[in-house]
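Just so it is clear, none of the values below were taken in a lab; they were calculated from the coordinates. As the structure is a computational prediction, the values presented were derived from the model and not from experiment. Cβ atoms are built from the backbone, for glycine too; each structure is taken alone.
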Structure I
Amino acid sequence: MRISIKVLNLIQMKSCKIFLALSMSLAFPGCSDLDLNPLSEGSSENWNSNDVEINMSLNDLYKSAFWPVDIPDWTDDWINREALTPITSATINGEWSTVASRWTNYYRAISRANIIINNLESREIAITEASKQRYLAEARFVRAYQYAQLVSYFGDVVLYTSVIPLEEAYATARTKKEDVMRLVYEDFDFAIEHLPLSYASSEPGRATKGAAMAFKCRIALYNEDWIVAKDAAKKCMDLGVYKLYPDFGELFLSKTGKVDEIIYSVPRSTALGVSRNARGYLPRNVGGYCQYGPSWYLWVSFLCSDGLPIDESPLFDPRKPFENRDPRCSYTIVPFQSAFLGFIYQPHPDSTTVLNLSTGKYQSNNDTRSVQQFASFNGLALKKGVDETWVDDYLDDSDIIMMRYADVLLMYAEAKVELGEIDDSVLEAINSVRARAYKVAHTDVAAYPAVSDKDQASLRKLIRIERRMELAFEGTRYMDLIRWKLAEKALNKPNYGLLDAAELRERVVNKGLWFLPSAPPVDEDGIADFSEFARLGYIKQLTDGRFDASKQYLWPIPSKEVLINPNMKQNPNY
């Protein structure tokens, strides 16, 4: 099979004339976008010749730019005041910077992985055979992951495994997704065979056997290769290396660190300058902006403690909406009247002062919009993963969790359900995840709403809701909506928030309707409808979401890639 690649970023600027065939023997210091060569590599003819140099090259494959996470802003789980993104406003096109950066960085990583692979396979290098196989496995793991991401967003993409001639690079076309996936599975299988189960504590963040199994499962699930997904998940489960951390709330805090549930993560460190500005996520009483936060759609999707949706459960109280809910609701979103980061969080418009738990004194409550108009626009604040370390310098340097064991269990259950192989192992996988939230054993079925239904249609819906509750803000929701073909339903909805303070008191508070007038209807996919509340004037519309199903299930190929190559065809309707 002919394997080739599109030249990456052939034109950075008009004055930068480039003739490149992805060769490591050339350098272009004036064209930073073409940084296909890591600085750790010297002359490509002599580099990768011993363990030290190969490890330096492999380390470069783990840089954070090559491992981006889908952001919640692209989903119905999130609110950013009155702002939308190109995805949620249906304005995505080939000029969008995220489209260009994802395409570029995935191919940069692929290029560097290919060089390592080709050098190891074609040259005599003074390393042991065991080391060679492990290094190849690491590089092939990275290559598999990058191609898996590319096909998930773009569909058919350019496939290459080696350097190609210049004239071919200008004319290369996209390879069918099915052909790319064959290489992805082959690379993951090689990685599974040759990667270790773990590394020394001095080598964090490297690819392991379990990570290769888990990521193979995920991309197989995205492609509805149910048997492949089931088998990969089961192999990961059978390793006996991973287990659920007993406390869901603590799992995501910086102080918890690396635990047995985390299969793969990308390290961050403020000391090394790898962190994100957390101020937009924090409540205003601690100096944050509370600009970003959970949406009402996510909030009401959490089941009640009897396992029923809020519009079916007799336990739901719209005046005390955090009570009698799945514990993950209060671990993910800050409950009203609860202690959080040294204050009592309360967005009620009449709570104009708040207790500072550090001083024991009351002060102005900047977390209600009757005091501070830019407090949370919908009254909700993010809790999952947020701790005191965010407040001291407004930086978050907690590791980015890319894969954890709970996800593997739910993927295993989903694959088995889609295959119609519904047995006790499916229920055990789901119940293990759910029971952990309640801090009980999954066998203690009286202590939590255990799942016992083996109907395929019912379990399919239940697993989707379970994934949303368990994995909120971990980068999975966007692709879940895409692969389930639910984006056109979930994202073609307005985002709602609180009325302005005076109207809120008059129409809601004074009528005894705080926080919600009633439970909104929630459909079979866990998606709520707030339109009647808006029609009656109890809430207000903040945004008008849009998703164009005629094209948005795939991203556009970056415009400049199409312009410079007549054989690079754009995705439909872009």
Structure II
Amino acid sequence: MSKVVLLAVNAKYVHSSLSVWVIAGGIARFARSQHETIIIEATINQPCCGIVDSVAASGPDVIGISSYIWNAGMLPELLRSLRERLPEALLVLGGPEASNNAGFWLGNGADHVLSGEGEYAFPRFLDSLSGSLQLSSGSNGFAVGIGGNSNSDVSIGGNSALDYPVDPYTDAYFDALNGRLAYIEASRGCPFRCSFCLSAGSMVRYFPLESIKEQILKLARSNTKTLKFVDRTFNCNKERAFEIFEFIIDLETSCIFHFEVAADLFDERILSLLETAPPGRIQFEIGLQSFHEPALIAVERKMDAEKAERNILALLKMKNIHIHIDLIAGLPYESLDCFAKSFVRAYLLNTHTLQLGFLKLLHGSELRKQADKLGIKYSAKPPYEIICSPWLSAGDIQILKNAENALRHTRNKGRFLTTLDYTLKVAAENPFSLMGLLGASVPNHATQLEDYAVQVYDFLASLPGVDKERLKDCMSYDWLGMVKGKNTPAFLKNNDKNRCRVANEAERVLGRKIRREEYAVLLSGKGIFADSNNRSPVTGLHKVYYCS
């Protein structure tokens, strides 16, 4: 019997790994020989020596590691450290980073690289080691090579034909989960052909609905707070999406369910159903990527932009679902001016989150294969982010980085929303130019919130057309809604004699004693107070009241 360690190196502690538990289930289900399987989850923030200590303590014969763009940067060092500490153990890599760049990893410490579906390929590989199954180089799901040998025979196989999902949700899984984010897979593949994505054009296979519902129930009854579906386009099959949405809406649970969806695929029937969801039960992540048609055509991204906008606005009107939308800067044929137009159009939808991401040229993606022809330069190191292109200079990229920094630390964290809305109404700036200027003037690199508030105020107050007193009132209002247990920054305090009146009215409305940091008097003379014991399950903000 071999001893197998499946190692996941996550981006953050709050994340859990689905892949290692699915592979462990695959070993139990498909392997012909017996294996002792041990799962270890670490993070990229841990030193390699600590991860190696955890692995070595198990005395493994085989170490399987899942590779992704978030951990690929540290894996060469980790592999070297594992080889030094455990010279007899086989180091086996899988996941999108390794399987799409097998030659590199076979030359940098890996003994073997597996491709295809891990719950099927890994147990077959283990059986080949035990002699219960004979496999040759090039067998389905394998890239076989000897570490350090650049002449190794590297052959990537296709996917298996699994028709029923492995259930990873064992008692051991829930013991390890410990309240972290959980993940679930209802389908595999994507019908769309976006050339920047590794799932492009892969056949979609749907797992049986009853098994998915059973898994949802298990997870909803656990101590996880958020359950994320990893399906690339969850609602590409409308009937299945409707049935799962309906099932989730009817559950008695406090769990939040997160889906990646295409907004233009929603129809009136699904929208009507979604309107009945309990507030905060559902979150949608919607990849718009761009509104610039030539860029969408260049990357084979199909989207009915007008319908997507209409459906996003309809979802927002319901006020019960958190809406996150994505844009990608750096797509072919989209200049800075063109992207700015996409950004403004997306910003004005007023979704809860607007993520500005940057094009990544992933190993195995069609766009990476076209990069030289298109003239796109990108980093050689993970996550292979764009450096410049014929449409975006390095200076343009920096402007976009500035805008992303401001966006991430203000609007996307629910900070200074009223303040930004006011500034955009009175200053001669559009949302993109304002975010770019704010990010350039007030970059936030782990800045304390109180200090950041002062810096944001000073910058916005310097803009033509902005009234400083009105700006302070907006920031005071925002402060009460976005924080709990923090006193108003000194520059916003107004020791008005009306404070007692405001406190008395707040206590009457809230039915309890009010704390000093929960109310304020604005420079306009109006009183405001917040119910900091309750947050909106959709926005995460506290409700702020004006005194009568």
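Between I, II, which one scores greatest on percent of Cα pairs over 20 Å apart, for residues 128-271 alone? Display every interim value, and only then the final one.
Working: I: 56; II: 60.
Of structures I, II, the maximum of percent of Cα pairs over 20 Å apart, for residues 128-271 alone occurs in II.
Given a value of 8 for relative contact order in percent (Cα under 8 Å, 6 or more apart), calculated from one of I, II, which structure does it belong to?
Working: I: 19; II: 8.
Corresponding structure: II.
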Worksheet entry | Value 19, 48, 28, 4, 0, calculated as P(r) over Cα pairs in 20 Å bins from 0, in percent, assigned to which of I, II | II
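14.6 is what came out when mean count of other Cβ atoms within 10 Å over residues 208-215 was calculated for one structure; which of I, II is it?
Working: I: 24.6; II: 14.6.
Going through each structure in turn, the value belongs to II.
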Fill in: Highest-scoring label, criterion being distance in nm of label points 7 Å out along Cα→Cβ at positions 352 and 432, among I, II
I
